[in-house]
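For reference, the structures are reproduced in the following blocks.
Values quoted throughout were computed directly from the atomic coordinates according to the rules given, and no laboratory measurement underlies them. Everything quoted here is computed from the prediction, not taken from an experiment. Cβ atoms are built from the backbone, for glycine too; each structure is taken alone.
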Structure P
């Protein structure tokens, strides 16, 4: 689905720090999980969010949904800043925004039947629904995700990982949301099942007019499903562009490194184009580097990269990048 051009979510200067306790004589420290990022999500699009493990992708998704409270910055949903709302004021927006979790095994209550799990959000957000109507809705949603409606009376341990993730998708759809955070929804699944789940998400997006934030580290799958792609490194977004433009003309050296690491199913190509992994370790989010966070590992870093944080600026239509050398 192509974005309509209308903004659904505007994120400005978003920060999320987690405080951790030190020793008796140590000061309290903070993990800088998200470090002042800004981006928009348009109605009907899929914004892919990629980066190495620990870069803050999942924290971004959960902060957008207000599962984590932002440390600083704003998150506007159709013009309303969610960071300024109280818990009761957030309730109508929780109906509009849902999440599909990464682990299909831990995201379902093992003591609840599948029907009860899908009905639970309906009990909160559609109080006028009777039990019979809720169960009928559960059966319809199971059918939508290509599962048998009779599964409503079964328990999670009776299903495979792929089936459980489909149940999680059905639960996310129960309250008819507009926006869904897909938090690495395929990373815990077998490769043979991943493509089926992504195809299902695409079909449901068209049918229910959904907008996705699709968080993943598999760039080939992100390329398949996304309208635009944002690249994160150590709590910062370093590049955002339309999908094809990002793959054809990446500007940030970190983006180029990620794309170069995508496996190519051709032995001759792999032999002649060996993958060069990034050198060095990812800096600690407790003590990020001065200047550009990527400069300790960057092959083209100069003196300015060690001193000044690069401006996140527009390099072309809908193509933004934060790099002194771009």
Structure Q
């Protein structure tokens, strides 16, 4: 089939309708067919069409001036060769279920194409995910690395279900401050220890980490004195912040998880803020990293986090902190 290039699109006459009806290529336009740059190049590569006055290399050279075009074309080509129908759509592409095509089926994925060096703006990504959910689609990132290999990630905004209320207390436990640690004199088997708070030093002493202390102080379950004067949770938080620049976001996420009934413990060995248990189980199910509002992270760092989490059979969640809300964004590799 012979097509023409008008400076933006590639167009076919009435004979192009066969490509639309059989393979889901292009958009119908009057009696003809309009092809996106990615569709046109793919069909040229497969010798399905010729473009008047243009070879493949010449047309690719024209389109390559568009931002991210070569990566988009590589992703389009890869998805097509996996047996899916792909069309330009919201974000970069929409991908139909296998066996489905425009007019006689539903699209399954919305895909954004990135390079391994692109920054992930968590606020924007979470908004894109929610848009996809409202359209009843799954949101994917197609990441093209520096060797032009594609990796696909499904991104979800997780509404972590509550597992129950945090255990209450009748009277606050008294503790003294040593540096940023609270030390309580408690015998073994106390409610705090039963709820996985603190580290036991001996049969009489329980050492509490700052995030634990702040949460318990706000729950009226812990009272800390410094220089024989009681401290408020905010005073303690300010004191800890002088030594730990991440304490404010860590404390927000820790408290949110505890209030939902989860048990967060340090995730240092995994390179993240928390490993999280759903109840008092032997193994944690999630790794959670607290992300302040407005933060961007290189996709390469997200990739490392996801690979490590999968290797230890855990979900990887980034807890994005807003003024009054925490949004948990999960990244997971997916095979198309």
Structure R
């Protein structure tokens, strides 16, 4: 069997990609700092910052999915690149392809309303600069085969860190209102995690046909006016109408004085006040139509998993 190592398999995109690869016939290993029960994932004990642990877990694999991040936004400067370089060394040692979930933060949304994989990257945020450096490191490492799949903001039944589950609704509470971070009129890109994971699996199924450095954009769902996604959440929750409150951006600079996560979130505001759409033309040329779960189905599945529908609504799903 083909074998893949997924770093971050306990998280949102890492976990969904691991499950998608299993569905596609891959044997999947995960690396965890704490013991986990074996199931569809063959768990190994170790830390992504420990090169020996990464090399041991990666022995004999064909693919390494690097979906691991420091918790929250803490210590990005200190931890992100060492984690990536461990994955690069493991990929080179095993002649494996390294796959990275990309973000829109590599761009300046005030300059790039539409970005394709070859659009020059001019990040305006601290996180975006690190993300750009990660991709440059992968692209310029001699002998490395790699893949970057860029998508908009994630949401799904097992979301990890996401704006939907952490800022727009309250997990475990019935949806009665939605808090919307978007500015009216500013479009925004959303990506359903199972669809992104399925796209990763389809690309990795044909990795031998991909260029040495392959980069694609996943279009996902496009919120045309900065409000349609919030309205769709209410619709999926069975509320044809309901309050949509603006996100309290004015609070974050104050909170950021004491909390690094809040400080980093302040930098994200331009992505909610300017439209940045991802062009998936080259992706469609490579795998065919992009995996696309109807939005109402995707949101309803997400809300059920997060405990945000009334019991009767959850039972109907």
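Between structures P, Q, R, where is Rg/Rh (Cα atoms, Kirkwood Rh) highest? Before the final figure, lay out each step's value.
Working: P: 0.99; Q: 1.15; R: 0.95.
Once Rg/Rh (Cα atoms, Kirkwood Rh) is tallied for P, Q, R, the winner is Q.
Tell me which of P, Q, R gives 2.5 when you compute distance in nm of label points 7 Å out along Cα→Cβ at positions 74 and 170. Mind dumping the intermediate values first?
On the way: P: 4.1; Q: 6.6; R: 2.5.
It traces back to R.
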